[in-house]
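Undergrad: In the part that follows, the structures are each spelled out as structure tokens.
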Structure I
Amino acid sequence: MADLAQLFAARAGRMRASEIRELLKLLDQPDIISFAGGIPDPALFPTAAFAEAYGALLCGQQAAAALQYAPSEGHAPLRDWIAARLAADGIACDRDNILVTSGSQQALDYLGKLFLSPGGSVLVARPTYLGALQALNAYEPAYQTLTPDGGNTTPQRFRAAAAAAGGRAKLAYVTPDFANPTGHTLDRAGRRRLLDLAETLDLAVVEDTAYRALRYDGAPVASLLALELAGGRTLETARTIQCGSFSKTLSPGLRLGWICAAKPVVRQLVLMKQAADLHTPTINQMAMHHVAERLFDDQVATLRDAYRARRDAMLDALARHMPAGVEWTRPEGGMFVWLALPAGLDAARLLERAVAEARVAFVPGRAFHADGGGADTLRLSFSCADPAAIETGIARLGRLIAGRAG
């Protein structure tokens with residue numbers, strides 16, 4: 001009998017199942033209060049608008065184009081819409097700076113493929129987005145901890161660590177606004193320090209803006225790419241590459257994201273797109289453009305109101321129900337609160353008891369650490385739980401932690 005596993009490339013050994021995708025299976029159990037999946041609330045999807053869009057596309061003169069092959073770069077009107085939104089956010093660009101991808105996850109995969117050789121170093125926060133680690137792992141990088149909000153790691157130390165790993169520092173990956181999993185936002189000074197570090201180390205900076213539209217409090221901070229352009233660069237000479245997504249605002253199931261970058265970068269990424277899947281589904285792009293140009297701002301306002309109330313409910317419940325020794329973040333937006341448990345508590349073992357005894361689910365923090373650390377941390381998502389469920393679930397979790405900590 002053939003054992004094809006012995007023929008797998010070495011990179012296959014770096015691929016791991018997503019703990020979050022596995023935990024999403026718990027959503028099928030109706031008595032589970034889940035704070036695990038960082039997913040939008042489907043009750044808030046603009047379903048009627050998409051139904052109208054698909055109906056118009058399939059019944060009208062655009063039906064043939066909607067069902068046909070299309071340019072790898074993406075649907076031109078959608079790219080124009082994205083470019084206009086970015087211009088309003090301080091990023092002067094045009095459609096040729098935009099590549100439409102099958103979600104921002106595909107964007108991260110392509111950027112890893114483009115920039116990384118085995119042993120090349122990637123600078124990431126500790127913790128960082130699990131999906132980014134999964135996308136980049138296949139390209140066999142070494143990881144270094146990025147501390148743009150402070151810390152004493154010098155450019156010389158980054159260079160030395162990269163050389164010891166057999167390569168050089170190539171990429172920095174960061175979610176500056178309401179990061180997954182911590183909910184942290186990098187302030188303006190931290191963003192400038194990151195850009196200065198990238199300049200010193202000659203890095204490409206991948207800026208993930210998946211949650212940028214979901215701000216509930218505080219003043220917006222200019223994106224990394226906008227700051228770089230305000231400093232005198234043009235997009236064609238910028239080192240920041242921005243990734244965006246419709247998944248957290250309009251629909252995750254249509255799998256639509258984008259990359260905004262210098263045109264030579266986009267042209268190279270288009271070649272990867274052609275080799276991988278030719279193009280993102282045409283009809284989905286056309287429907288997304290139809291919906292986005294009609295109600296994007298109204299939809300975002302609806303999401304902000306709903307998620308702000310749920311975030312507030314979670315922060316209030318944590319303050320009332322968590323025992324001494326538990327610490328948590330207070331995000332100004334996004335979908336997540338990050339907990340640090342009392343010393344000695346392991347979040348993975350806590351999850352087993354939480355599901356079995358309290359019927360509450362969350363994501364243990366270890367999955368978000370490139371170095372395998374973070375055993376005493378966990379991520380809570382408030383996006384899909386109403387305030388009553390949040391109150392009940394946090395109370396149950398608090399009692400369980402108090403019992404384990406006592």
Structure II
Amino acid sequence: MSLNRKGRIPFRIPLFETYFDEEDVEAVVSVLKSGWVSAGPRTEEFERSLEKYFGVRHALFVSSGTASLHLAYLASGISRDSLVILPSFTYISTLTPLLWIGARVKFADIDSLERPVLTPETLDEVVTTEAEAVVYLAYGGFMDGIDKIKLYVEGKGLILLEDASHCHGSVWSGKRAGNFGIAAGMSLYANKNITTGEGGVVLTNSSTIYEKAKALRSQGITSSSYQRYQGFEMDYDILEVGYTYRATEMQAALGLSQLKKLEWVTKRRRELVKLYRELLTEVDEIIIPFKDYNLSGNYIFSVFSRVDRDALRIHLFERGIQTSVHYKPLHLFDVIKRYGDSQKLPVTEKAYSMQITLPLFPTMREEWVEYVVESLKDGIAKIKNSGK
């Protein structure tokens with residue numbers, strides 16, 4: 001990337017960039033022309049397409065990733081006072097539905113900077129006879145060791161739930177998200193590998209969980225609005241106290257169009273991650289977690305810095321590069337401290353102090369990656385020379 005005469009980059013490299021094409025636009029417009037915009041036939045088509053892609057028996061399209069986790073938790077039997085184990089190194093949506101339900105929560109530490117996920121060993125430190133469930137987050141799209149987590153959880157008589165919000169395009173042991181836990185919640189938010197703007201999906205192989213979640217999605221009503229729209233109906237019943245978690249037909253149509261591009265998006269992200277990794281191979285101050293990026297959808301490109309993280313982020317910002325932090329641990333938020341005993345999670349806290357998310361999106365150009373790495377190296381040298 002060339003600089004202008006004042007030494008400033010001519011434009012800013014964002015953390016992510018949403019990609020839409022004419023097919024996406026036409027898909028949404030076609031719904032508006034159809035006259036039916038609430039959940040209906042395109043929603044069902046999108047769900048069937050998700051089932052096929054992820055290799056699960058059931059997919060339920062809902063209004064957000066948070067809603068998908070809420071329904072997955074409820075339909076799996078999590079209730080008031082259930083003790084649920086989850087990582088603190090995740091986004092707040094992994095946790096908040098559990099608090100709405102009234103469940104008790106306990107955080108487990110991550111394994112290491114190289115593997116910032118739960119393992120049987122880290123779970124063993126916090127799992128007690130009271131525990132009922134474990135929530136596994138595939139950090140950055142890496143489902144690393146989830147098969148071992150499944151065996152551990154089953155051996156303890158617990159249930160496994162997946163927060164699969166990073167897992168579009170990811171695979172582990174030949175399986176995609178939703179095939180390890182009894183249910184998975186996945187986000188389709190604007191910055192995800194494919195998006196419906198807002199939106200989420202429950203993935204499960206359990207018909208019981210699916211039917212329960214489906215009923216809860218739309219206020220527990222025995223028939224959908226679209227079914228009633230199609231024909232004459234005298235009455236309906238409400239069997240559950242449910243929620244308004246329906247998504248729209250516009251979102252479903254966009255999702256169908258986006259899903260067609262997921263393989264290309266995944267391939268492109270892996271190409272860019274490969275370049276990042278090659279350029280950073282000899283940069284000792286940067287730790288890149290996980291090894292086999294070809295098994296991940298690479299939702300984010302997360303690294304850990306051995307030099308001052310915040311100073312490095314400021315340097316990158318001054319060079320026109322947007323970065324982020326994934327994530328501030330949940331147990332460090334003041335609001336979360338009200339819900340349980342204070343915990344010390346040394347690896348999680350160390351990871352937070354060192355973590356930086358660098359730009360990654362499918363329309364990113366190779367020279368942009370080169371510029372980011374060049375700026376990263378410059379920043380590291382500057383910080384080291386300053387004695388920080």
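Computed from the coordinates by the stated procedures, all read-outs in this text should not be read as laboratory data. This structure is a prediction, so every number in the text was calculated from the model and none was measured. Cβ atoms are built from the backbone, for glycine too; each structure is taken alone.
Undergrad: Quick check on the output: 21.1 is mean count of other Cβ atoms within 10 Å over residues 251-258, derived from one of I, II. Which one produced it?
TA: Clearly, the read-out refers to I.
Undergrad: Can you spot which of I, II the value 1.9 was calculated from, given it is distance in nm of label points 7 Å out along Cα→Cβ at positions 187 and 211? It would help to have the intermediate numbers written out before the result.
TA: Details: I: 1.9; II: 3.2.
Only structure I yields this read-out.
Undergrad: Right, something else. Match the computed value 0.8 of distance in nm of label points 7 Å out along Cα→Cβ at positions 67 and 283 to one of the structures I, II, and report its label. Walk me through the numbers before you get to the answer.
TA: Numbers: I: 0.8; II: 4.0.
It must be structure I, since only it matches.
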